[in-house]
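Below: a set of structures, written as structure tokens.
Bear in mind these aren't lab numbers, they're just calculated from the coordinates by the rules spelled out. Just so you know, these numbers come straight off a predicted model, no measurement behind them. Cβ atoms are built from the backbone, for glycine too; each structure is taken alone.
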Structure 1
Amino acid sequence: MAPRTLLAFLLALCLFVPGTLRATDTIEPPFGLAWGTTKDRLATLLQGAKAKVVQKRVVGGRDAWDVEGLIQTHLRQTVFFFRNDGLVEVELQYQNNAWLDSDYNTFMGQLRMSLENKFGPGKLIARSKNPQGDVMQTITGYEWVQPSNAVQLIYFSAESPSQVFRMVSLHYKSL
């Protein structure tokens, strides 16, 4: 096979074989989990990681577990969502009380760049800055969607004259 023909063949192969290009990676839940992981299996994994379920609740017809103690830089809490005993969503909530708004913007920019390198360009799904009484609320969000799953990156800020709440969250979802 001539070098040019071989090169064209290899390039075509890369375009049609799933997973060979970074932008075609499958969106999987974090921590090496798989969609559909059972509650019992997750409870065992969390115990092994010395993480603690601090609350169990129902949200939108799904069971939700609020978990603290998973080790990841700036990760405050993780929420695991289950439908019919199978994992369908993981929300990672990042927060650092010492950060300014610019620090959150930098952190979000780094996460967005990482997601774009892996899944391609994201779609802007939210951008607003609106007063709610004496609180200024800011929301910015991006989304990457595949046929059976998605990931959303959200920045939320609520600032009043006396208090500030800021958070960046990643939402991995099985559709």
Structure 2
Amino acid sequence: MKFKIREMKPEEYGELENFLYEAIHAPEGGVKHSRDILKLPELQLYTKNFGTKPADDCLVVEIEGKIVGACWVRIMNDFSHIDDETPSLVIALYPDFCGKGIGSTLIKTMLTRLANKNFKQVSLSVQKSIPKTKKFYERLGFEVVGEVLGETELEFVMRLKLEGKNFA
């Protein structure tokens, strides 16, 4: 499958809500949350006024002219907040595009970009109920540094030190 990774354009920032919704975990066999969950203040942090803070950055995956995935970072006091110099990372793909190596390429591109911008580390949170996702991040070099109650369940807070790493 041929795809292109590029910067998200400011006029596309509204799409981040769709990808945030995709990133919110529904338990296996469970019912996906109502889109109303996106109105919660703790989730609005990820998308509201995106592009107005210095560290805001987003890469997207485009296939045949359509955005099918996004990976973005922002320094905010969210579930995975470590400090005011560490961006939090979110990645999501539409379901039809998962499991094809696209997300792996997208996140590695963002990690390289962050390292090139001289960020020392990046953080994210992952639900405890999806251990395969935690293992994926561990293969990239992320380590668990804490736990936090996310929007609906306990989550691991994971950190990746960027200095000296090669994500190619």
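Listing for the model above:
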quantity: Origin of the value -0.27, -0.50, -0.70, -1.43, where log10 I(q)/I(0) by the Debye sum over Cα atoms at q = 0.09, 0.12, 0.14, 0.19 Å⁻¹ was derived from one of 1, 2; calculated: 2
quantity: Of the structures 1, 2, the one that 3.8 was derived from, the read-out being mean projected area of the Cα convex hull in nm², for residues 91-138 alone; calculated: 2
quantity: Which of 1, 2 leads on distance in nm of label points 7 Å out along Cα→Cβ at positions 131 and 147, largest value; calculated: 1
